[in-house]
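So, here come the structures, one by one.
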Structure P
Amino acid sequence: MNVQQFGERLFANLEKVIVGKRNAMELIVIGLLGQGHVLIEDVPGVGKTVMARSLAKSLGCTFSRLQFTPDMLPSDVTGVSVYNQQKRQFEFRPGPIFGQVVLADEINRATPKTQAALLEAMDEHQVTVDGQTHPLPAPFMVLATQNPIEYEGTFPLPEAQLDRFLLKVRLGYPRRAEEVRVLEEQQLQHPLENIGAIVSEKEVLAASQAVKKVYVSSSIKHYVVDLVQRTRDSADVYLGASPRGSLALARAGQCLAALRGRDHVLPDDIKSLAAPVLAHRIILNPAARLHDLTPEKVIQEVVANVPAPGGSFQPDAPKEE
């Protein structure tokens, strides 16, 4: 499976709708290949939902959408058992979480009880209702969106749930020329209406398996652990990244290397992914927040202060007998 070609086909389709956000697209595709979940956080109107819907339409997978509101119940997410009077038994009716690509729109508007309904699904790819466990389809990915500046009527995601997102992505405002292009392309109809599936479900699964074979040298593994442990030792951090953060950073590095056409991970792959993978996993102490420090700035300082490894990062060539 050529992951680089897979990625280019996907990017080309996404760019028919999304203008000028190649870096954000790449991070979301890394989340897909890494069999993880992605939190898209940004201000209203910059294309968070459009980005998620474009990816879902580009994949030959089933898609479902959850529009979170404060009155939503856990059963609205997972499904419910209903008594069938004809068969005289309970039947399980799956909820929207049983899609392969699930858009969790405005996830921080749901109550903590409803947010908790996603934990088992995101981590174990299964749902337990009334004591019965129901496996989720593969591939399975949650694309969640949230607004970082609106606090009224919202419930901040707990650390346990944030830790289950492989990456957090921010889109940002488009440049002037890009915004003009958006106006032109959407004058008659939305380009989202004209795109379809560009890859199949089997290709998604094959690409996800292929990235696992990308070589990660011992020095790269030590570098990943050094970065994560430094977040725990920082004076500005109340709670550092967990071992799940180390696993996520290494897997994301494999995905980025595969998308770039390499069979091995480089230190630069880890450096570029450190903030998207680790920033949402740390909690700053009150003093750091008073000084306007952000988790992203702390991660940048960590990357700058931890020396990158040298030497060869490619797998050893097989010895000739």
Structure Q
Amino acid sequence: MEQHGIALVIGANGGIGSELAGALQRHGWKVRALVRSAPAGGGTASIEYATGDAMRAEDVLRAAQGVSLIVHAVNPPGYRDWDRLVLPMLHNTIAAARVSGARIVLPGTVYNYGPDAFPVIDEAAPQHPLTRKGAIRVRMEQALRDAAKDGVRSLVVRAGDFFGPRPGNNWFSMGLVKPGAAIRSITYPGKPGTGHAWAYLPDLAETVAQLVAHEEHLAAFETFHFGGHWDADGTAMIGAIRKAVNQPKLPVRGFPWAVLVLLSPFKTLFREMREMRYLWQQPLRLDNTRLLAHLGAEPHTPLDLAVRRTLDGLMR
């Protein structure tokens, strides 16, 4: 096993954060998690827990002492208060990395992009988002790019819509199926026949772990695109869910976009989901050519198996 230093994971209780913590451990990192309160019963014995708040610069700085990697995987739940919380939390991470000398890892998304970059997007594509959340994502990456000029190293790995065994702020567990409930239908947000990019979180986490294992090959500000699962017409994900639950005729319902329009003034989650509709109306595929050249191959769990493991986790 490779031997590395200490990685601080901010947002270790979330879907991508927990997967990254596990992948880094498998690659020889010691993992420290910044949490508001330590888990009951001590949590996972192999993880060191540091209590604190990502919004408090002194808490992040204290948790980052002695680390050589900081995973910034923290997001406000339910998309609430993004404009007020997201950038201050990242600035605290940057400040801590400046003191500790750690590289920052930011799991990226496609929200940065508008239709002018479609349908196939590489790392150099223009970032002209259509939404508030996308604009914040652009500002987050710009903050990291600026910090790199001052010696703070970072890595951004952009990916399609997340899915995986742990619930989180993602379309799969908040839209397609309902965690913890028997699956009687699939609610699919996409326009029929339109391609969509999916990222299975264990594969994405393994990709990040492989990238940071070779620090000497990374630029100060580094970006890669994760190909994940490309569903060329929207039917592959539907078919995988049907197969996983052994219901080949499981009904598929259209997403209630009209209802979201009516309710979005009253609920932040609905407003944010409505703004992302354009990503379901046009094909958007991430070009992972650069990643493949760097790693040789992208970690890839077959879709049927990835969906089955996801549903097993969500239905617990």
Structure R
Amino acid sequence: MADARAIANQVIENVEKVIIGKRDVIEHTVICLLCQGHLLIEDVPGVGKTMLAKSLARSVGCTFKRIQFTPDLLPSDVTGVSVFNEKTREFEYRAGPILSQIVLTDEINRATPKTQSALLEAMEERQVTVDGVSYATPTPFLVMATQNPIEYEGTFPLPEAQLDRFMMRVHLGHPEPADEIKILEAQQYQHPIEDIGQVITAEELKAAQDEVKKVYVDPLVKEYIVDLVNASRRHPDVYLGASPRGSLALFKTAQARALLQGRDYATPDDVKALAQETLAHRLIIGPAARIKDVDQRAVLDELLRSVPVPGTRVRAGRAS
């Protein structure tokens, strides 16, 4: 357990050399990596979305491919294609960039829904099918996608089925003024990403991922996770609540956060700390609530206040 925590901290500290003042976001990114999930980085331009993905890939000894999503990108550009070999008189499969261990899909919402759907099978079944033949993705396998939420010209919103396949969604946000000064100084001569290198191997990452699964989760904590998810389905402002995949994401990420905190057991605080990142993007707000500017994060904040934590009793509408 201590070795797995040390491995995770090595990656976090290495990425911090590039992404300054955003340790909590980096920790969430590494948690997603430890849980073998996929990550959606959503934010305005210029805050370091692509750099976060690149620095994580450089820190881990894994194969890395970057796919720049554009409106004219084809599904075969992602999954690969069968090419006829005139010498052997047979079709040969040429693997696409999706068959890498870490895949960065930059500006994912710029591609058409048809191309976006090429990721669905790889993200869930961890395989791609080309001309009726399935090819397994390598291990470990992580898709990191970036998108700009305020740019609508020439974009295609991600369908709910695809959003649900992302274990976590994180937002970087603008840096604090003091951190922004550090960024200016760090990039005066060259970008700090040029100086960072690999700090762990793929085998060490796999070992850490196996350790996360051993973290103990009490039945009461499991009930708390399910209660939160069920409450999202019953909320009057929510048209469609979180899926069972959301429960699993919250369960696994709570285990990984406990490991990062040096514990071999998860607590309700771990669940609370990760509820926004694992559940918010799975909620569909109803039309009437959208008119009132109700958003997913506000709904989850309300649920975290109202759903009783294990070991407490609800009395007169309050936990006591």
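Things worth noting here:
- At a computed 54, 45, 44 (Cα extents along the principal axes in Å), which of P, Q, R: Q
- Test item: distance in nm of label points 7 Å out along Cα→Cβ at positions 37 and 157 calculated as 0.7, pick one of P, Q, R: P
FYI, it's all coordinate maths here, none of it is from the lab. Small disclaimer: the values here were computed from a predicted structure and weren't measured. Cβ atoms are built from the backbone, for glycine too; each structure is taken alone.
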